[in-house]
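A short reminder: the numbers here are calculations on the coordinates, not readings from a lab. Everything numeric here is computed off the predicted structure, so don't read it as measured data. Cβ atoms are built from the backbone, for glycine too; each structure is taken alone.
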Structure I
Amino acid sequence: MVVSGTPDRGVNREAMTKRLPQDNAYINVLREGMVTNPLDSCGIYLGTTTGQIFYNRDDGDSWELILNSLPPILSLETGLVV
């Protein structure tokens, strides 16, 4: 699984794969399965079609699996709950 980003406004791209599944990882993320958190400038969430949610809070440097074994995730949203 690869997430790519650009540190310099599109001039160069880099892979941000630390702590994402790599070996035999047949994982897809649909277009609406990736979302940023507007309240956390670095918060990125990925929901996979195999039922995992990964979270990143350090500009893509490392990812954390926060939920597993969900049904296929078609879209994600973030928001404030009060």
Structure II
Amino acid sequence: MRTTVTLDEDTLAVVRRRMRERGVSFKTALNDAIRAGALVEPQPGVFATTTADLGVPTVSLDRALEIAADLEDEELMRRP
């Protein structure tokens, strides 16, 4: 397939280096570079969550959930 691409200077340097090292054409070097990049599986980053002990709640959360449910019911009844 023929196509036109615009390469950044750094990627052009990679392709030209591959051409020199392997003694291949621009087309072959570009195809090889694309294949090599496509085959690399990215390594997942380390994920960490910082936790903190907040102690015992000073307000009953059961009552807060009950109030939230009542407010939601009122809002639903107001809608046409």
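The table below lists the values:
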| item | result |
| --- | --- |
| Which of I, II leads on FRET efficiency 1/(1 + (r/R0)^6) of positions 12 and 60 (r between Cβ atoms, R0 = 35 Å, to 0.05), largest value | I |
| Label whose coordinates, when helix-only ellipticity at 222 nm (-39500 (n - 2.57) for each DSSP H run of 4 or more, over all residues; to 500) is calculated, return -19000 (choices I, II) | II |
| If semi-axes √(5λ) of the Cα gyration tensor in Å is computed and equals 63, 22, 10, the structure in I, II | II |
